[in-house]
Each structure stands twice: as structure tokens, then as C-alpha cells.
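Below are structures written as C-alpha cells.
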Structure 1
Amino acid sequence: MQSIDTYRTALLKRLGELDSRLHKIEAELDEPHSKDWDDAAIETEGDQVLEHLGQSGQDEIARIRAALQRIRDGGYGECVRCGERISAERLNVLPETPFCKDCAAAI
């Protein structure tokens, strides 16, 4: 298992990447739309995709912040549902996960 500092660093790096991406999405959504109907329809579809990406990013940010709080509280790496250790393999792939494999599958 990697050290807690390694996970913290990875989580903070990902948080920075998401923050940057969300700022770009917000800037794109704030741009004025075309007055042409066809172009406006395409832009609306693009906005819907961007909004979905933005929501996904915000959801991931919330999971990362919760993981960072678990690190501060000393409970990182423990399943919040059953209390068992989360495998290193799972944390290496999903460092923000609050659940062990079994509990994640049960949800």
C-alpha cells in the first residue's frame, strides 16, 4: 500500500486538474450564443454536454474533498460502510473511494 502522503498528493493533484477544467467549462458556457437557429441548436447541445461534464467534475470534487477529510480524521483507507480496510489495489485506482469492493458492489 502506498503511503497516505502519496494518496494525499494524488488527490490534491486531481483536485487542481478538476478545478482548472471546471473554470474552462464555466468560461465556455458564459460565451454568447449565435443568433442563427441552426448554430444556436448545436451550441445548446454543446452546452448540455458541458453542463454534464461540469456536474460530473463537481461530484468528483466532492468525493475527493471527502477523502481528504478522511485523511485528516485518520480514517482514510477504511470502508465507511463496513469499517474494513479498502484494498491497496482499489485505492491505487480510485483513491477517493469511501467503500471497499464488496460494499461498492452492494450499493
Structure 2
Amino acid sequence: MAVDRVKGHLDGLILAVLETDPLHGYAVIEAIQRRSGGSLDLPTGTVYPALRRLEDAGRVRGSWSTVNGRKRRTYTLTAAGRRALAKERSEWRQFSGSIAGVLGGAS
């Protein structure tokens, strides 16, 4: 699936995969790919700037750690991020229902 199709939904996708566990940037990409059944293979150049933007907005908190000698920034969802995720989910349900009503076929 083309990356431009997730435009406007990227933040919600990232927040959703961070909901249960803290993840480093590349693990966020892998989680999105896995949970989408492989149809969303987002480039690092898309995800890393979004993580920084979410951190600046207070929706995720990043911390540095060293794993196998490599420094990694691990991201955790904040309370503000949980609220933003709930809002994203609500808006997605409404939006996808509206689109399904139009594309779902003639009634």
C-alpha cells in the first residue's frame, strides 16, 4: 500500500503500536508492518520525524538506552498520547464508516 494513503493517520498508527509496550524507532516500523499483515511498510524517513513530532507534542516520551552496544531511543506513550489515541480511534471509526457507506455499494 502506498505511503501516501496513510497520510493523516500516521500519528494514530504510531500511538497504537506504542499503546502496550515501549519500542525503539525501527521496532515501531516492524510493529506497524506486522499488525497490517505486511501491507504497511513505512520508510524510516516517514516514521522517525513523526516520532520526534509526537515527542515534541508530549504524546510520547523518548529515552536513550544501549542495547548490544548500540544506542537506541525508546518511545513510551504518555497520558496525553493515550488521550490522542482515543480521539484518533473515534475519528477513524466515524471516517471509515462514512467511506464504507459510499464505497460499500449501492443501496
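Readers should treat all values here as calculations from the given coordinates under stated rules, not as data from a laboratory. Quick caveat, the model's predicted, so the values are computed rather than measured. Cβ atoms are built from the backbone, for glycine too; each structure is taken alone.
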> FRET efficiency 1/(1 + (r/R0)^6) of positions 55 and 71 (r between Cβ atoms, R0 = 25 Å, to 0.05) computed as 0.50: which structure among 1, 2?
Replying inline: 1
> Computing helix-only ellipticity at 222 nm (-39500 (n - 2.57) for each DSSP H run of 4 or more, over all residues; to 500) gives -17500 for which of 1, 2?
Replying inline: 2
>> By the measure distance in nm of label points 7 Å out along Cα→Cβ at positions 63 and 95, tell me the structure among 1, 2 with the highest figure.
In response: 2
> Taking log10 I(q)/I(0) by the Debye sum over Cα atoms at q = 0.11, 0.15, 0.18, 0.21 Å⁻¹ from the coordinates of each of 1, 2, which one would give -0.47, -0.70, -0.86, -1.04?
Replying inline: 1
